[in-house]
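See the structures that follow.
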Structure 1
């Protein structure tokens, strides 16, 4: 890729912007962005995420060597249809970054029956933050990046896309679209539904008792953090993975009925085995690996209530050139150690911060 290649990025947000930065890290390319929110394009250009932007994808699509659909899954389907009607380059690669694969792969097979290779993609990392301002070249480092090639995608084209995406430093996996949707439904999509439902339940009780909201600010807020993700994105994901999610919801309701019976009977042994089984399996899950749901790099610090302590901590981290994304005093901490929770963008920053603070005499904890 020594010649100046052209990339068309449709959707200039967190994921699309991070992919663009990763590509720029490895290749000398010209990236043109398109977004329904023109502010995103303008900010992305200012941040050097893209080199230019357009309001007319038709003009850029026919010149592109790589086209990335980084928009919500339903919009991606619409753009696929538009792209299929254009005289694209013979050697162009079209890919997406959506969280569901079966439906878009089916559409791609129908639209691109002229030999254009569509390779579905799902980088399994992200953030509760949105927009190009949060994009990072290292966002997908060591994360799983699933590829679901269409029939037109040869091994050579798959390898070429991996070369384009080398800068992500992700772990590529080839999967069947249906298998992908089942696996991500189990470990990502369904947990988001559960998190949202837990929040809705707390909301219904909080309207009757003010204490509920304040006491939910600790561990409950942490375990339901994924419920803060984009409502538009999750609406589309649920619609696209509907058959899988209906089955999982039915299984969940059956499981809850069994738990209800254990609770109603006060079954000592049954309740212990239920919680112990969950603990054992949860503790067996990989700690360092990146999974379908974004890991949170949180450090808990024990601090005394005295003037200047938070300033001392933030100054120390700034001196060590360690960037923090959030800092908060934990009031309801029945299930966590530490008074102060500091969030970092990477595991490396978290480990450096832990070492620096402990060298200064602070007690720190990492929630596993």
Structure 2
């Protein structure tokens, strides 16, 4: 089943909604959230100047998609390309440049670097910027740090959303998801969670009607099969996700209490929190967002991943309009999603020429 344009849009827009909604309460305690927003917590955006701002969660996913489309285009148009991880590395370095008031490159490869609505300085883990300034970035085998936080996870969403059978096997998605997160976050807890997330997203790209619970559990098992012999953290991630699934099937539990039990502070637990929010919401996007952000953890991360999964599954039309009206980068994300949906329309030697695509993905928007 071919994935619809609406599903691609839903994924990136849903990610941005969860990110923007969770940003204002990120890492605040559940008690503090209730004191500020009432007994049910935050029920929508807490707007700044009338706009819902996104953070590095949305930016990383978008720049990853930009880099992968840049690599794909070079392959089709020039007949040569590097491994996909090299294009993700280039795109994340350009994102890092967008977070500095100085040092913008003279020659850039990502057209998103010229879109101010995706280059606001809202980095949720500034240690990433230091890592991305180094000459050599991390791999799963040679990490550059021991960061286990969730702030690199959304790069794996870009990997999963880029999946197509003509480009790679889903087993390759698993590896590339881990590699994308390992560029900035060297703990196996982080990059193996990225591998699982990339596989979940690619599974929905392949068939958006796939039941979510078995897809999640199969993705965890695939990660353990590939990496479990090398990293004990693979089993810790599996345990966290299984707890989330069990909680979602247990009647009578209050959702904020479950989110507190899940303790969404590192990458594995943020992924588990997002899985719980998706499953317990019965595919009601608004309900899932409220569950995803109201807890004493990394609300923006849980919100972003929850929004991406449900947005992909349900499509743009399932996202309530009140979330879209003030989401600042909505049009840029729609444009990027449409590019992901169509893929590079040109090939080496044919007569078809797309000036806009050439401008964005061969000349970096210059």
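Each of 1, 2 could give relative contact order in percent (Cα under 8 Å, 6 or more apart), but the derived value 14 comes from 1. Looking across 1, 2, the calculation of helix-only ellipticity at 222 nm (-39500 (n - 2.57) for each DSSP H run of 4 or more, over all residues; to 500) that yields -18500 traces back to 2.
Give the label, chosen from 1, 2, of the structure having the highest value of Cα Rg over 2.2 N^0.38 Å.
Numbers: 1: 1.10; 2: 0.91.
Going through 1, 2 one by one, Cα Rg over 2.2 N^0.38 Å peaks for structure 1.
A value of 25.9 was computed for mean count of other Cβ atoms within 10 Å over residues 94-101; which of 1, 2 is the source structure?
Values: 1: 25.9; 2: 18.2.
Answer by label: 1.
Using FRET efficiency 1/(1 + (r/R0)^6) of positions 62 and 318 (r between Cβ atoms, R0 = 25 Å, to 0.05), single out the structure from 1, 2 with the greatest value. Mind dumping the intermediate values first?
Working: 1: 0.00; 2: 0.75.
Of structures 1, 2, the maximum of FRET efficiency 1/(1 + (r/R0)^6) of positions 62 and 318 (r between Cβ atoms, R0 = 25 Å, to 0.05) occurs in 2.
Since every read-out is calculated from the coordinates, none of them should be taken as a lab result. Being a predicted model, the structure only gives us computed values, none of them experimental. Cβ atoms are built from the backbone, for glycine too; each structure is taken alone.
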